[in-house]
Structure P
Amino acid sequence: MTQQTQYVFSDKYQPLFAPPRTRYILVKGGRGSGKSHAVSSATSCATYDDGFNILYTRFTLTSAEVSIIPEYKEKLDIFGIADDFIIKRKEIINCATGATIYFRGIMQSSKNQIAKLKSIHNVKTWILDEAQELTDEATFDTIDLSIRAVGTTNTVIIVFNPTDIDHWIYRRFYREAGVDEDFNGVKGDVTYISTTYFDNLPNLSDSFLARAEQMRALDRERYDNVFLGKFARRREGIIFRNWEAIAPEDYPAQLPQWYGNDWGYSEDPNALVRMCYDPLSGIIYIWEVCYKTGMLPRDVAPVIIADAASVGLRPEEAIVYVDPSRPEARDELRIHYGIDATSAVNRDKAGRVAWLRGFRVRYVGEHIGAEVKTYSYKPKPQDNSHYTDEPCDGNDHAMDAINYAAVTHLRRLGITNNIGEN
């Protein structure tokens, strides 16, 4: 056995070698996660299953014989099966079954090659490598619908390093599907594989690991995207860039707690959050309590009371900062349920948001996480590459509840943020 044959694959890649019966397999990962090794190994072996073909594409692929085919040839040598194959400039043919792996670019010399790709017969598997480069979803759909060989299982393998949350892959396969970006498993007709370089440590050099740690120390946001395979937030305009999700057990419930509430009912959810502040670290902690439509004040009250009891507070001890535009709802909480409901400061939203940016924030809650990824400043009307200091309205219900609670309460206590403003 040579040194190369000892390449170790993460168990997360098992679906590539024994595919479940889903049409789509998403292989997401950061740099050094071993995606390419796993896909090339699995598809080389798959040519023995039957005589159907495999189409391997990148958005641009001008010299497969230099960039991709050597990687496949390496796998054939590792597995000791190279003698079964004929290797050409743009194809690898399994002589035992007749199955061929075709290597093609979707774009070539500024020309779309979809028609030529569709003309390849008996394709059972389409591999879209470096899928983040394909920004036109319609092009994906056109090729996808052409993978319809009869008598076999049709599979589309999407291999990518995440870009940002504006990409159609994130919208289609994660946000609209309700799937967390780190999910591994099957949902519907999609198998999700999410890996990082931590899943591939036996195959990485010390210099690579040192580079990862260097970026982690200097630029955590870029490290998360490049090495941990996280979808980046929008390049510009995102308001809160230093907020991080934490596990529920890491929330310090022993600190003084208070609440923020943004009213909602029909289309807009009622957003209720609990929070606390650690004066030693200067960190604000937020706990998502409720994010639900169809709730009147009489529905919100028992939620507040129950959650307050979970952290040792009586109703009259539960300070809840609410939107002042509905004083009747505030009074209902106070008069009928004994809750210490208080009108939040609602002036100068841009200033309040700017002040809150001066804190480090840790949170628990999926809706908080979803909003913080998209909560952004309004672009300037005549120049979308620059932004005003006014936050966009819309998907900001948890953000408003947090703003009411954090800014009103902490400013009343005289707390100064991490950049010295109060």
Structure Q
Amino acid sequence: MDVPDVQYARAGDGHRLAWQQWGSGPDVLVVPPLISNCELIWEQELFRRSLEYHGDHTRVTAFDKRGIGLSDRFDAAPTLEQRCDDILTVMDAAGLERATLVGFSEGGLMSQLFAVLHPERVERLVLGNSSPGLLASVEFDPDLDTTLRKFERLIDEWGTNPQWFVDWFNPSQKDNGAFVRWCGRFQRLSATSADIGRQAASFAPLDARDRLSEIAVPTLVTHDVGDAVVPVAAGRWLAEQIPGAIYTETPGSDHITLVGPEWRTVTDLHLEFICGSIAPARNERTLATVVFTDIVGSTARTAADGDEQWRRTLDSHDRVAWAMANRHRGVMVKATGDGLLLRFDSPSAALDFVRDFRREVSGMGVPIRCGLHMGEIEVRTDGDIAGVAVNIAKRVEEAAVDGEIFVSSTVRDLMLGGDARFDDRGEHTLKGFDSPWRLYALSN
């Protein structure tokens, strides 16, 4: 899926609100949590798989609220009426007469209040890992003082300590270095520490507790049982107070469920509620060119450069990879330590990617090696890929000489007659395979 264009809607007081729309099906409006960036989020593969999956079943409209992401900043904290008017502004610009509101975390609070104040514009309501407001947290959080101190630390260390943020918000990804690095970049490009402080302060007085009984639209409440940011007790209480609400607890421990291991479980619950039914989850098989990359000598570079400098280098490496993969219409499957796993529809697109990617990162002083193979793969419901073709591609990368691009004989044969030229590197015994494979190096 192409990254949807960012558009702008202008609120009554002149503030510009950034929004996007993609997919087809019942209309869904995503009301953002504390932090969002409707353009940058597409470059992270864990988020992108969920965004695209939603677009396969619904027409999604998402926006950055005022003060955050690509939308205009504010000087005075917006009132509840202004915040609701902002939602109306985006709905009108996107052509949504009515829509299902999906609100995660703080976005769930705004969704609750909007459903009370503008029920004529709300088809259904989905609340994920949400609460009726900070003022109500004393009823649900047994250690509220500690939680408030954590939010103070979050604001103070915004953009400088993404590891701590991920440990708290998304513990399932705490050992995923590429995701941690991206979160730091996401923070820095979406808001300053002052922006986050103003945003949190502007939401602190909002309280939906006395209005929940007025919500008259079908409502689904889901909550990760191990959420350390908003206690599961808040989700249980929300469902009890909203007339007729359906409540489901999920087994995860992430506050941002879209990037957790249970993302598909939560997403399917939401989509079934919105659409009535969806096709059962199943793995798919498809033909693809699989690409593995790996940074050469990363351990030595870490020791030589120091952790901070190496982290900045890896940050640049990741940023180039996301941009290049999108340019060549590839799918970034996941980071693999100091490397990447990607898939492409054709070997020519994969070769164009690795050539451009190698050139760009080599210019940054980061040598890589790459391995390519084409075959049938299994695309799992969580977005990962598996199969013999994936294993072969990994072995081809491991056989590659540092700084070179190795391809299997399958890829080389498919590219005969094209512009690509290859050097025969002979037969190789690949771990796990009985018969030797003839490998080729892409000519410089």
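Given that mean count of other Cβ atoms within 10 Å over residues 183-190, derived from a single structure, equals 19.6, which label among P, Q identifies that structure?
Label of the originating structure: Q.
From P, Q, which structure was volume of the Cα convex hull per residue in Å³, for residues 215-390 alone = 155 calculated on?
Of the options listed, only Q reproduces it.
For structures P, Q, which has the highest computed value of distance in nm of label points 7 Å out along Cα→Cβ at positions 23 and 287?
P
Which structure, out of P, Q, was Rg and Dmax of the Cα atoms in Å calculated from, if the result is 26.4, 84?
P
Work out which structure the value -8500 belongs to, where helix-only ellipticity at 222 nm (-39500 (n - 2.57) for each DSSP H run of 4 or more, over all residues; to 500) was derived from one of P, Q.
Source structure: P.
Every number in this text was worked out from the coordinates using simple rules, so none of it is lab data. Being a predicted model, the structure only gives us computed values, none of them experimental. Cβ atoms are built from the backbone, for glycine too; each structure is taken alone.
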